[in-house]
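Derivation of every value follows stated rules applied to the coordinates shown; laboratory data play no part. All values derive from a computational prediction rather than experimental measurement. Cβ atoms are built from the backbone, for glycine too; each structure is taken alone.
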Structure 1
Amino acid sequence: MLWAQETLPTIKIHRINGSIRLDGILDDSEWAHAEMVSNFRMCYPTDTACSIWQSEVSMVFDQEKIYIGIRCFERREDYVSNSMKRDYEDDETDHIDIVFDPFRDGLNGFVFSVSPYNVQREGTINEGSNLSLVWDNRWSSRVKSYEDHWDAEIAIPFKSLRYKPSVTAQNVWKVNFVRTKIRAFEKNSWSPVPSIYEPLSLAFAGELIWIDPPPALASNISIIPYVTGTFIADHIRTEDAMLQRVEKSLKPNAGVDAKIAITPGLNLDLTLNPDFSQVEADQQLANVSRFELFYPETRQFFIENQDLFGRFGFPISRPFFSRRLGIAYDPVHERSARIPIFAGARLSGKLTNNLRIGAMNMQISEKSWDSTNVLPASNISVVCLQHKIFSRSAISAIFVDKENFSSSKVPTLPIGSAAYNRIAGLEYNLFSKDNKWEGEAYYHRSFSPLHKAQGSSLAGFINYDVRRYSVRAGLFSVDSFYTAESGFVPRTGYIGLVSGADYHYWLTHSKKIRQLKIGVALEHALNQSWQLLDYLITPNVEIEFNEQSHFNIGVYNESTYLYESFDPTGGLINNGESELPVGRYTTHGLHAEAATGSIHDLQGSLEVNYGGYYRGRQFNVDGNISYRIKPIGSVSINYNFYHITQDHPYPSADFFLIGPRLDLAFRRDLFLTAFLQYNTQINNFNINTRIQWRFAPVSDLYLVYTNNSYAQSLLPGTRFLTQKDQALVLKAVYWLNL
């Protein structure tokens with residue numbers, strides 16, 4: 001195959017004495033003396049051909065910035081852009097990615113992308129191929145469009161990167177350039193990537209050779225102050241939702257963040273009285289399980305090197321979960337709410353080419369919900385180390401300490417709470433050089449004054465992935481005493497076994513079908529005496545088409561042992577009905593899913609589950625429909641419907657979750673996001689509207705309106721749109737480089 005090569009492709013970069021005028025026109029004399037690379041190879045839908053629409057890339061640098069000159073061949077009438085809004089997803093917009101791995105560890109890197117309309121995005125890569133687009137930083141680009149191609153000039157300040165300058169040792173980075181064309185969907189890359197892996201995978205990046213060494217930077221300090229004004233109207237109600245009073249308040253606020261580069265590879269983040277009011281509300285999910293749902297972190301302060309803090313453990317047992325900081329359950333309003341963070345510090349990055357460090361300390365303020373419900377203040381510290389071994393693997397350690405404090409309002413800690421909760425753990429992550437092997441093993445231990453909070457979690461997992469097939473197997477244990485107050489552990493007291501296999505049949509000569517995949521996944525849960533609790537077996541068949549659409553169908557056989565009574569409707573139990581009793585429930589059913597590719601303006605997905613459900617049946621429809629309004633934005637609607645029927649006296653219910661959403665970019669610096677969430681399971685109708693004006697690099701003015709009301713007339717004092725609360729926030733953030 002074309003990507004099977006013994007040596008990595010290289011591109012040379014040298015220092016320029018002149019200057020680059022950033023206008024999107026590649027006529028500066030410096031470009032004529034820079035090495036130009038092309039010969040991009042396809043990595044989707046096949047990896048056995050060169051791209052018809054080629055790209056050309058050159059790179060130079062001066063004391064302050066890296067400059068990238070790009071020419072992408074493509075007809076102007078073929079451009080596809082979902083929106084002029086920043087940080088688009090991979091399959092939404094034509095673009096080219098510049099991927100940097102300055103420390104050459106094959107695990108952590110940076111991505112800068114630009115579209116034919118000069119729409120930008122930037123992100124970080126962790127664990128070799130996981131892309132996060134929440135990270136934000138300063139850089140510039142200009143694009144010039146022609147009939148058969150578009151040119152781009154990009155300037156990335158060295159201050160926006162993390163690297164170790166050295167005259168001798170640090171003269172080679174890993175780099176790749178990945179091109180995405182939406183029409184007749186195609187991905188191609190300069191350094192070839194096998195089509196079974198992510199095109200942004202750092203395992204296959206080429207080499208950036210510095211003819212002259214990158215500069216050692218002087219001071220790199222950014223001060224990011226903010227000011228807000230918030231109007232809140234809170235409708236205080238009785239238990240049957242009758243209105244008692246409306247509490248209105250107008251609250252000004254201010255705070256500051258700082259980013260200080262200790263070295264070009266190590267960064268210190270400081271925050272005083274942080275405010276995250278501009279962060280979009282979570283997309284609500286229907287929950288018919290017995291356990292808490294996981295929501296991703298989107299707050300900027302916690303993003304850089306987020307994997308170093310938040311990827312320890314398995315998804316079912318994370319010793320540290322940053323969303324626990326500054327967010328807690330409000331027992332009065334029965335929903336999640338923000339908790340004031342007084343101050344915090346966060347040190348993260350590379351000490352050497354092979355050693356990463358992370359240290360965080362956050363002081364969480366006390367919160368009074370009402371006269372009887374008070375959340376005590378706490379201090380949370382996290383320290384973690386990661387040392388690379390072999391080509392791309394790592395050994396890591398973590399320590400988490402949460403200290404809870406009493407006060408005049410909280411003279412004694414709540415029942416079940418302790419003065420402290422601590423976690424210590426070790427972990428090994430395997431990533432083979434050729435990306436075929438991936439694995440993980442860890443052991444975590446919790447410490448507390450309470451004997452019932454002293455436990456352990458451990459696991460091991462291995463996955464082998466090649467062109468024709470993949471196999472995986474894992475074992476994990478979370479004992480009943482393991483407690484991680486600053487982590488995410490939705491279930492304790494069990495042993496889990498996971499396994500599965502997939503066979504890929506590639507239709508290389510088909511013009512429509514890319515591959516046929518046949519697979520099976522197995523999950524088993526046992527108690528700590530190794531007696532069976534639950535199992536789930538899901539064989540399936542999937543067809544993937546060349547233009548990204550796919551269809552999947554399978555069956556499931558599931559058995560669940562309830563160790564306590566349970567309401568499977570998630571709170572919609574009526575008078576005369578009772579929760580399911582303790583015991584075993586075995587069911588089976590059908591699962592089907594289909595999704596269109598992104599080459600069409602009208603897109604959608606549909607997932608259907610039908611079959612047995614505890615002591616009855618369920619019918620669930622979940623999906624999305626969206627329409628691209630080129631090039632200014634999109635309108636979409638998420639939908640979820642559950643129809644649960646069970647034998648009397650056990651609860652049955654129908655509930656909906658419908659979420660229309662509007663994303664518009666009036667210009668490259670002015671954006672509108674508006675979405676509604678009509679959720680009958682929790683009887684809530686939510687409106688969230690955000691206007692963002694980027695008036696300077698990484699500096700924004702936000703106007704945010706939120707409104708929560710009742711979705712249904714279930715209580716005497718309610719009807720559709722009966723008010724719960726509303727808020728209007730004006731926030732200004734300015735990024736100042738010193």
Structure 2
Amino acid sequence: MRLNGCPATKATLSPKRFGVMLSVSLWLALTGVAALSVFPAPALAESYQTYEDNGSGDLDSYSRYSDEAARLYRGGQYTQAIEAFEKALAVAPDPSLPAVYNNLAVAYMRRGNYYVTQKQNENALNDYRKANFYMDSAWPEGLERSPQHNSNLQIARQNLSIGYQNLRINPSDKAKHLEMAKQLRMQGKFPEAIVEFNQVLLLDKKDPVAAKALGDLFTVVNLPEKSKKYYALAVGEVGTPQDSGSSGLSQADMLVQLGNAQYKTGEVDQAVANFDKALAINPTNVSALNMLEKIWLNEIKFNPTSVLGHANLGSVYQKKKLFEQALQQYNAAETFAEADRQTPFDTKKLIRLNIGLLFQDQKRYELAAKAYDTVLHADANLLLANYYKANLLQETGNTDGAMQLYNKVLLIDSSYKPAQEKLLALIKQQGDPAKLTAGLIQYADRFASSAAVQEQIGEEFHQRKDLNNAQVFYQRAIRIDPKMASAWANLGAVYQAQGKDDDSASAFQKAKALDPQNATIQQLAKTAEGNIGYKAYQQAIQLQQQGKAHEALSYFEKALVTNNTPEIHAAYGVNLQSAGQLDAAIGEYQKALIQDVNNADYNYYLGTAYHQKKDLVRAAAAYKKALSLKADYKEAQQALASIDQQNASADLEKGIDAYNRKNYTVALTLVNQALAQNNQDAMAYYYRGLIYDAQKKSSMAAQSYQQAIRLNPDFADAYYALGVALDLAKDSRGAKGAFEKFITLSGTNEDDFVKYARERVKTLPAQ
């Protein structure tokens with residue numbers, strides 16, 4: 001580990017830059033090629049700004065390459081000009097970076113234009129990418145551009161857009177840019193790949209994959225200042241230290257990469273800090289350890305008596321499990337610290353603590369204890385010394401001693417999280433339930449103003465199914481911090497387990513309002529509301545089964561507030577129908593059918609409600625729908641038959657009325673309609689016979705009477721009417737038999753009809 005509170009000593013570094021240092025300003029004035037950007041014809045770039053040659057006579061190589069490049073460029077030999085400019089780039093001093101970058105960009109754009117005229121659009125796009133690399137991507141961080149540079153930058157960007165257009169590439173397609181970037185990187189075209197990864201970031205500023213790739217590529221082209229920028233972006237976007245997120249990148253690895261780039265640019269303190277952060281996430285990160293070892297060895301090389309150099313190198317060796325080498329470095333650090341009166345006492349204490357940790361790592365517990373005690377003798381209230389010794393006591397099985405020291409640490413600093421966690425872990429190891437409960441309550445009381453601690457203790461009781469204590473501490477957390485969504489959600493879960501459904505739903509709703517983006521809380525709230533509705537539904541059904549339809553109504557309404565299901569709508573409809581609220585019942589059945597249109601039962605229930613309202617047309621339609629969904633639905637079949645019978649009875653009544661009014665034509669039509677709906681109605685056949693008799697159609701009348709008798713063998717009046725009809729038809733035998741049956745069925749009755757029948761039986765000849 002790095003010594004806390006002690007800054008790292010900077011080493012002298014000589015970071016390399018892209019190519020070799022560049023020099024005096026020389027940028028080309030390149031005029032002439034007009035833009036043609038009408039799609040789909042190949043498009044050329046716009047013209048460029050004029051250049052100035054400021055000269056560099058004392059830099060022979062740079063001047064020679066620059067002059068040669070300018071001559072070739074003016075002669076239209078763009079490829080050779082690019083080669084000469086790149087040679088100039090390799091020997092140019094620092095101030096000339098803008099000039100050479102500008103000149104290379106302009107030359108690449110000119111050659112790109114030539115490729116467009118030759119229909120070599122892939123080559124043109126690559127040259128436009130290279131132009132953007134020099135004018136934009138590789139431009140030194142913090143260096144201002146001149147007006148000419150800004151103008152050429154805009155032209156370079158326009159050319160890149162034209163290059164995409166000529167190849168029918170959608171510039172807004174992030175996936176396409178990512179694909180092209182990866183291909184270019186595999187082909188070794190690193191500047192071009194950098195431009196494409198930059199396009200990805202233009203579309204998605206937080207893409208960690210593109211940021212990491214740019215950090216890697218700028219490392220390859222030896223531009224560490226650029227690498228730092230993109231590794232820093234990647235570090236912030238790869239997810240939490242424990243989770244690399246959807247990108248699959250490791251935050252620890254990104255921190256190491258960032259540290260490497262910082263080291264190259266001479267920012268040693270920042271590099272060390274990031275290597276330490278990487279080790280805090282992953283203590284075995286080999287790259288971070290190796291870089292720290294390199295840094296501290298370099299420090300010792302330039303300053304052999306560096307206390308911090310030896311101490312930090314010892315820490316690195318300790319992490320690498322090179323215990324002997326670590327002890328040697330710690331001993332050297334202590335030796336040099338004693339010899340240097342300017343070494344702070346705090347530094348000496350930290351070195352001795354590290355030695356104690358080293359002995360503890362080796363399980364040399366007595367030596368570790370002596371090291372800690374040495375520090376505690378000098379400073380009894382030093383937090384780290386007490387904490388490390390508490391760890392030692394815990395590791396060696398002295399639980400009571402460890403708890404005492406953890407408590408002491410928390411008296412020194414109540415917010416010291418490691419001691420809080422260690423103490424709580426020891427409390428949780430208590431085997432006696434009473435001691436465990438007392439310990440947890442005492443721990444919560446120690447941090448009575450901390451909502452997080454109160455919630456944590458609530459969770460401990462919750463896990464142990466001590467719901468009453470869990471409720472108490474969740475409520476404590478909420479009193480301290482009313483906006484603590486997790487505490488509200490946990491309280492809701494406790495209420496739910498206690499069967500307090502209304503309280504549970506209320507708590508979950510509060511948590512949901514405080515943390516509306518939390519999907520888990522959203523689901524818990526929904527479930528709690530559903531539980532309330534389900535229990536209300538169960539109560540409603542129970543009351544319904546007890547015949548208490550009116551009392552059940554309010555429970556159905558409560559259930560539907562949170563459970564808008566077709567099942568509950570249908571059950572509510574049945575209850576409303578039982579309570580005599582037919583229109584409301586029909587409405588509920590229809591709501592159920594909106595959600596489950598092909599449910600045979602719901603259609604049947606709807607039919608019964610219409611049937612009860614005597615709306616036989618709608619009732620029949622609903623019954624028929626139920627039968628179309630369930631062909632063997634006996635209740636629907638019977639209900640539909642009942643409607644047919646009701647319709648037939650209505651037609652028969654109207655037919656009888658028409659007969660009585662001697663409107664025989666209408667009467668016959670209505671009676672036939674009744675028989676069409678119910679051909680088993682003896683009375684309808686009887687009246688049809690009477691109508692035929694009235695129309696002097698005796699034979700047809702006789703047939704109708706016989707149908708009536710066949711359906712109802714005891715139909716006395718039908719026998720009498722048949723006797724009369726057969727008598728008129730001169731069927732003496734048939735008439736006599738019909739009269740005799742009529743007399744028998746009439747019993748003791750001696751009205752005029754019976755007397756007439758007896759008379760005809762006597763007078764009709766036997767045949």
Using relative contact order in percent (Cα under 8 Å, 6 or more apart), single out the structure from 1, 2 with the greatest value.
-> 1
Comparing mean projected area of the Cα convex hull in nm², for residues 79-350 alone across structures 1, 2, which is largest?
-> 1
Can you tell which of 1, 2 yields 98, 50, 17 when semi-axes √(5λ) of the Cα gyration tensor in Å is derived from it?
-> 2
Output -23500 (helix-only ellipticity at 222 nm (-39500 (n - 2.57) for each DSSP H run of 4 or more, over all residues; to 500), calculated) maps, among 1, 2, to structure 2
Using the calculated result 24.5 for mean count of other Cβ atoms within 10 Å over residues 191-198, pick out the matching structure from 1, 2.
-> 2
Working back from 22.9 (mean count of other Cβ atoms within 10 Å over residues 223-230, computed), options 1, 2, answer is structure 2
The value 23.4 for mean count of other Cβ atoms within 10 Å over residues 271-278 was derived from one model only; which of 1, 2 is it?
-> 2
